[in-house]
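No value in this document is a laboratory result; all are computed from the given coordinates. Everything numeric in this text was worked out from a predicted model, so none of it was measured. Cβ atoms are built from the backbone, for glycine too; each structure is taken alone.
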Structure P
Amino acid sequence: MQSPTPPNAVGVEVVATRPTAADSAVIDHLTRTAGRVLAPVTYLVKVRLDPVPPATSMGWALYVDDFRVPKYWEYPEGVYFTTVDPQFFQEHRGGRLRFSSNGTDFIDTGLVLSEADVVSRDAAELPDQADVLRSG
């Protein structure tokens, strides 16, 4: 069987957004269990693909170095994942974005994750996630 063509990642952007209700519940839980206060912010990590591949039964896992991103979703210009913990960016700063169809062989995108700016603004001043994803 022929290997599927890997996604062609051409850009990565981190955008601080207003948390959804589900994100707020995760923030509250992590604040209670981690012993530190997390700001009411959700960071969207947008990976722009060119072209955006069609949906197939063969999926690609997204990695930051050796960390497998547990879930990612599609948006009009590529894929994205979220995190509510800015420490994720400290732990993975400079991490190479990679795809794998089998967890063993990796396609390096040539892109790296930069450290997100910790947001100190009020969450009400942040954009909605839907708006950020719609605008590409």
Structure Q
Amino acid sequence: MRRSHLPPYEFRAETWDAISERAAEIAALDQNLRYVEDLVKSIRDSGVEHELAGSFSMMDLRVAAVPVTTPPVEYIGVYGPTSTPSTGNGKVRLVHRTASGRDDSIERPSAEVVPVFWRFVREKYGIGVGAS
């Protein structure tokens, strides 16, 4: 049995069309959540969206590298001011969730989410970005 810091659940990827629709709904709820729509647009415009799988957990976006493996699945989680636990300061937290528990986490203002996300994608998954 393999021990993991991550839950043993399957990563159920959604289509980027469905994710884009949900991101627009979230952004329409509150201007402070617009970063979600901006990030998803950046992923769709990147030219590497086929190398990334995404899903929502409430209003939090999770992105894993393709192909998605059997659980546990490492992913980058994007958690905003409405997440639990909240960042408490209006910032957005990006976390690379790992099986070992050696998660890498950073908080930034929402305006910096897109470039920080792409930095994580390059560092954690080795995926280069054509447009970000």
Structure R
Amino acid sequence: MASLDEVALRKPGFREGYRVKLGDGQEWSFPRPLLHFFPAITDDGDVVLAAQHTHDRRYRELRDELVETDGEDRYNQMRIQVCIAAHLLLANYDLDSRTLRELLPVVEDDAANDEMWGGLIEVILARPPKPSADGSAVA
């Protein structure tokens, strides 16, 4: 397969975000989650202003499904993680199934693939990485 052109595949509404090296060896940008503020009631009955990093409705549905998944069901956890990663990529890029297959493979007992998914988990869970000393925030 020819090398993918990350810049050419960007959608018009592309939002720069957290970069993760994916299956093709290039860094791709996952949109930053939005910070949502909302009222919450504490255990003491006080109302406070709470905040959460999140994305759109479909993302929240998938993340809730991931959180509720039985920890012993490794296949289902990975299935949902792949769906979330693909959902976020598709928000920024015009990709087809074949390209998603190349970018987001799940390969057992492969150190590079484990490292890729390790970099994706914080992005998938909308827990933005802390900026580095140079001010960037790369997963």
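Here distance in nm of label points 7 Å out along Cα→Cβ at positions 7 and 47 has been calculated and equals 3.6, so which of P, Q, R was it run on? The read-out comes from structure Q.
One of P, Q, R was used to calculate helix-only ellipticity at 222 nm (-39500 (n - 2.57) for each DSSP H run of 4 or more, over all residues; to 500), giving -5500; which? Answer for the origin of the read-out: P. Suppose you compute percent of Cα pairs over 18 Å apart for every structure in P, Q, R: which one lands on 60? Clearly, the read-out refers to R.
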